[in-house]
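Below: a set of structures, written as structure tokens.
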Structure 1
Amino acid sequence: MTDCPMTLLGKKMIESELTQLIKIDREYIKQAISDARELGDLKENAEYHAAKERQSIIEGRIMDLQSKLARARVIDITTLTSDKIVFGATVTIFDNKKEIEVTYQLVGEDEAQNDPRKISFSSPLGRAMIGREAGDDIVVKAPKGDLTYEILSFKYN
């Protein structure tokens, strides 16, 4: 089993989603299945089949989140100090193609999904940043060709 690095905020987000799924969504879907059963023949009962499918999705997500929490390696980014970019760093880069500055924080996969200012440390751009320093140029392979960036600065909040 591999570690699942995340910030404290990321862990809290996962715990919150897990609580929502277990205490609210799971109970709601149980009631929906019960109500659909009362409608009669289960072979032709669309409500029943939709509720069972939703239940399967919810249970799968619960198992996924529980696994991530079990493998969690929480990193307190307020205590980080490094002369190179590591997980948790907030990095400002210059996009050579678009000619703009962009700032991202390197975080865990689940944290990055809901915030455009955060990227996963395991994304192609995130992997290219790890271990680099201010002033370094990085190249990211993309389907439409290589993308080049210059690391302008980084910090740990």
Structure 2
Amino acid sequence: MATLYFFCGKMGAGKSTKSKQWAKDKHAVLLSEDEWLSSLYPNQIASFEDYLTFSAQLKPLVKKHVQNILRVGTDVVMDFPANTPKLRKWFLEIASEANANHQLIFLNITNDQCLRQIAQRRIQQPERAAFDTEEVFTHVTTFFKAPEASEGLNIVEFSGEE
């Protein structure tokens, strides 16, 4: 039975970095929301609201695609944020409808550590500098909800600088 791996963590927690390593370690297919969005909607995402709109448009296609991969027995790592109960429910539906296992990797990183990593990312990826700001982090973090046991998730938690 295949496994769907997905990530929860504040902006800058290291979800993309961890997902790439996780996919490599698990020999799994990696799907990146940032890559899909930038390919399908080039230069159209200028705000968090734009991101929410285009991300919502992408989800039905991605869901079908991931389920098809899972159904043939291949593990999938999704570098898509699972930062709210509603989003985590969507990931659970993907896995359960495809009769697959799931695992949520929760990067429980402090705000200060996230901001340090965002500052480093601005240096390494200057094209992200307009979006990777403390103001955007503060706004996006208002939507973040840590996962809870009542959500029925298989959670692996990392904290600090692991």
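Tell me which structure, out of 1, 2, gives 15.9 once mean count of other Cβ atoms within 10 Å over residues 2-9 is calculated. Write down the numbers at each step before the final one.
Values: 1: 15.9; 2: 23.4.
Only one of 1, 2 returns 15.9 for mean count of other Cβ atoms within 10 Å over residues 2-9, namely 1.
Computing distance in nm of label points 7 Å out along Cα→Cβ at positions 82 and 146 gives 1.7 for which of 1, 2?
Details: 1: 2.5; 2: 1.7.
So the calculation was done on 2.
If we compute distance in nm of label points 7 Å out along Cα→Cβ at positions 26 and 90 for structures 1, 2, which one ends up with the highest value? List each step's numbers first, then the result.
Values: 1: 3.7; 2: 1.8.
Top value of distance in nm of label points 7 Å out along Cα→Cβ at positions 26 and 90 goes to structure 1.
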Notebook entry, point to check: Which structure, out of 1, 2, was Cα extents along the principal axes in Å derived from, given a value of 68, 38, 26?
Noted result: 1
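I have 1.8 for distance in nm of label points 7 Å out along Cα→Cβ at positions 10 and 34, calculated from one of the structures 1, 2. Which structure is it? Don't skip to the answer; put the middle values down first.
Values: 1: 3.9; 2: 1.8.
Comparing all candidates, it corresponds to 2.
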Item checked: Label whose coordinates, when helix-only ellipticity at 222 nm (-39500 (n - 2.57) for each DSSP H run of 4 or more, over all residues; to 500) is calculated, return -15500 (choices 1, 2) -> 2
Note to self: When relative contact order in percent (Cα under 8 Å, 6 or more apart) is compared over structures 1, 2, which one is greatest?
What the structure shows: 2
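Coordinate-derived values only; no laboratory data. Nothing here was measured: the structure is a model prediction, and the numbers come from that model. Cβ atoms are built from the backbone, for glycine too; each structure is taken alone.
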